[in-house]
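These are the structures in question, set out in turn.
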Structure 1
Amino acid sequence: MRSFFLLIASCASVAAQSPLARPPGVHIATISPEGVRGNEPSIAVNPANPNQVVAAYQPAAVAYSTDGGQSFTLAELPPVPGWRGGGDVSVVFDDKGHAFLGSLHFDRLGSASYWAHNAGPNGIFVRRSLDGGKTWEKDAATLKTFAGNQADGLMEDMPRLFADTVSGSPYAGNVYAGWIEWQLDQSIILFARSTDQGKTFSAPMPISTHAGLPRDDNGGLVGFVGVVGAGGAIYAIWNDGAHIAFTQSHDGGRSFAPSRAIVDVAAPYFGGAGGIPGVARAMGFPQIGVDARTGKPGGALYVCWSDFRNGDVDVFLSSSHDHGRTWSPARRVNDDAVHDGKDQFFQWMAVDRATGDVYVQFYDRRDDPANRKTRVTLARSTDGGATFTNYAWTDTPFEGQQLFLGDYTWLTVHNRRVYGIWTEAAPGGTAVRVGVADFSGLR
């Protein structure tokens with residue numbers, strides 16, 4: 001197998017212009033080779049062996065760590081036979097330490113922002129590793145494919161994997177996937193589950209009660225994210241126009257409650273006048289997390305997103321303590337001055353299953369009066385999302401002109417150790433970086 005150790009960049013000091021402290025135990029690693037335009041990354045830690053960390057990025061590439069994210073090696077990833085490349089990646093570990101990679105493959109997109117119109121063959125696949133990401137099985141499980149020659153065009157998009165690793169759950173070991181299907185006249189959310197350790201998946205079923213518009217730039221259903229709580233309860237959300245849609249399942253994903261709007265958000269800031277200066281496009285679609293420590297369904301739920309209700313883009317969080325029936329007013333996660341004209345965007349949230357603490361990472365421009373130079377900030381809450389402490393995760397800003405950072409970053413946490421992954425501008429294009437922070441010495 002061809003593998004090589006990638007460049008490790010440790011950051012040890014705070015730039016004078018940043019008012020934020022660095023997080024404890026901070027370590028930054030660049031995992032994409034020089035000259036590779038990586039973006040849209042994902043990261044996962046093995047709950048059975050936290051030294052094993054798997055990171056992936058687009059175009060489909062995987063790096064693995066055996067030392068808790070201090071160094072990474074690029075794995076050799078067998079192709080999906082008959083399909084090119086791959087992107088829209090997500091990675092997850094199950095309760096047995098198996099790693100899974102979900103990816104989207106296509107020959108061509110359809111019309112601009114209207115993917116189902118004239119779309120070519122496309123499909124979503126899941127590959128598996130039994131050794132912490134070092135090697136990957138040749139055979140891929142198929143979630144759904146479209147041949148590209150039917151009268152009614154289809155385009156599958158943005159697959160997200162997640163797994164039930166909750167102790168005592170009757171569905172522990174299940175692997176789940178949700179994604180968007182662009183049809184000619186609407187967009188819907190599809191869901192599939194595996195009960196045989198990711199070898200096969202159930203037939204996709206729609207779980208969105210309300211369909212979105214058929215365009216990717218505004219009004220579509222965008223950004224499925226799912227999470228598993230105590231007792232194996234599944235909670236899932238996505239962006240539906242000017243609000244966040246929510247659904248849940250309590251039978252291992254066999255059926256779902258009707259999806260419904262739970263949080264109103266400001267208009268999407270995909271592009272145009274509401275976009276992020278210097279970035280080709282950006283989305284503020286939400287993430288969901290759950291405090292699974294109670295040993296039964298009903299732990300606090302959290303939803304995080306970003307929008308420009310304050311003029312500039314900020315990151316927000318809402319919580320629920322009654323199984324998602326009611327949600328708190330939006331609380332601001334970034335702690336710079338309101339209406340200061342500085343954007344915070346591309347957030348990702350994770351909840352520590354060991355402590356219930358909430359972590360959010362996001363791109364941050366608070367240090368630049370021109371709102372162009374961008375750092376990465378990590379925010380932490382130990383009081384159920386009521387307040388957040390912001391940390392400067394990176395100390396060197398980057399800047400781009402119509403830079404394509406992808407559609408998302410990623411964050412995960414295990415027992416006070418936080419693992420984030422994001423894209424930055426780099427000579428010749430972009431670079432994918434992993435940040436590790438260790439809060440085990442703090443309470």
Structure 2
Amino acid sequence: MAAIRGVFSSNFGFIMAAAGSAVGLGNIWGFPTQAASNGGAAFLLMYLVLAFCLAYPAFMAEILIGRYGQANAVSSLQKIANNAWQKKFAITVGLMGLIGASLILSFYSIVAGWMMAHTIEPIAVVVNMPNIAHWLTDFSVSRNLVFTAVFTLFTMFIISKGVENGIEKWSKRLMPFMLLILVLLIIYVLTLDGAKAGVIAYLSPDLSRIFEPNLLLNALGQAFFSLSLGSGVMIIYGSYIAKKENIVSLGAYVTCIDVGIAFLSGLLIIPAMYVAQAQGVEIFNQQGQLLSEDTLVFTVLPHLFTQMGSVGLLCAFAFFALMSVASLTSSISLLEAPVSYVVERFNVSRKRSTIVVSVVIFLISTLIITNFSTLFGLVITISTQYSQPIVAMLCCVFVGWIWHRNSVLNELKQGDITVENSFFWKVWPWYTKLVCPIAITAVFIHKFV
């Protein structure tokens with residue numbers, strides 16, 4: 001018999017869990033490199049504008065679907081549907097999201113395993129185990145399989161404990177810990193030579209660049225994808241929110257935390273890049289373009305840490321511990337999406353569902369690792385460039401075009417009886433109906449033209 005559905009026990013628990021899902025490698029790794037490649041402060045400015053004006057409305061659509069449905073992503077979408085074809089459409093969209101989340105987790109676990117290996121490497125150096133240290137940072141099938149499995153086990157453990165004792169409990173622990181490490185690293189990096197130039201590049205915008213098409217579309221894509229939209233994750237998290245809670249303010253808090261940590265990540269990575277440059281590391285080519293964008297975390301920063309001597313070992317440990325925690329807070333939500341569907345659809349216990357789904361995803365990860373050059377990039381493309389934008393757009397279509405307006409309003413009123421007179425209600429419905437689908441479609445088309 002399947003366990004009774006869980007629920008977040010507090011607003012803080014939901015905020016930490018949802019923010020943890022949103023705050024992952026996309027924020028701490030992806031955002032700074034996007035900013036460095038797209039005008040620094042100009043990219044930051046437009047990212048902030050688009051995150052609140054477009055990503056937040058789409059985010060609200062997903063958690064509202066979940067809170068209304070009080071079920072997994074597929075069932076919640078079905079409850080909004082009004083006729084047979086809409087229900088079939090709902091099943092298709094929901095399953096696309098769950099498959100997308102599973103594929104994302106299959107490659108995400110591999111990358112997270114790299115982060116865990118690099119976290120342990122400074123310890124191996126300190127205890128004088130050079131062969132182990134080399135293996136931990138060497139790109140090998142054995143290293144990748146071992147740490148992907150270890151990371152998968154960590155994620156399984158948390159999900160198997162349920163909503164309150166697993167997702168919420170560990171999100172409350174991991175998120176503050178991650179933020180503490182991030183702030184301490186920022187403080188240290190800002191004391192180093194070259195950091196000031198990085199701060200200026202990051203915070204002093206060239207306003208002539210803010211309307212460049214590539215910059216706008218990249219900022220829009222970063223805003224949508226960093227909030228975990230289009231994978232069914234926020235629908236299931238929304239389903240664990242009590243009806244009495246003000247979902248509008250909760251969504252705003254999560255968006256602010258996500259954007260805030262992305263900002264802080266840029267304040268760490270970009271000054272660190274300029275510190276490395278001041279120490280002779282080549283960061284930009286002659287045209288001013290960022291080098292090693294995709295491998296920045298594993299090339300430029302470790303080289304910088306090496307230049308710091310013994311202090312660098314501590315910084316390397318702290319940085320990759322930060323990346324590992326960020327990976328885990330996101331992987332929790334990615335695994336919860338398909339697990340919740342299996343629990344509710346097939347009436348299977350949470351522990352058994354967690355094991356079955358995790359094993360399937362690990363097998364996909366193993367297939368990717370053993371055929372890395374062929375499958376790694378392909379899986380990333382399918383899941384993040386195809387699945388996510390399409391599902392995010394279709395969720396907005398559900399709320400804007402299929403879900404009756406009065407029903408949407410009544411769902412919002414359960415947490416705030418005055419919401420009908422708010423600025424949010426005057427703007428959000430048509431934003432979700434028209435602006436968000438068009439904007440997401442623009443990002444999607446941009447990737448393939």
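Derivation of every value follows stated rules applied to the coordinates shown; laboratory data play no part. Keep in mind that what you see is a predicted model, and the values were worked out from it rather than measured. Cβ atoms are built from the backbone, for glycine too; each structure is taken alone.
Consider the structures 1, 2: one of them gives 0 for helix-only ellipticity at 222 nm (-39500 (n - 2.57) for each DSSP H run of 4 or more, over all residues; to 500) as calculated from the coordinates. Say which. Comparing all candidates, it corresponds to 1. When mean count of other Cβ atoms within 10 Å over residues 159-166 is calculated for each of structures 1, 2, structure 1 comes out greatest. Tell me which structure, out of 1, 2, gives 34 once relative contact order in percent (Cα under 8 Å, 6 or more apart) is calculated. Working through the options, I get structure 2.
Suppose Cα Rg over 2.2 N^0.38 Å works out to 0.89; of 1, 2, which structure was it derived from? Here the read-out was taken from 1.
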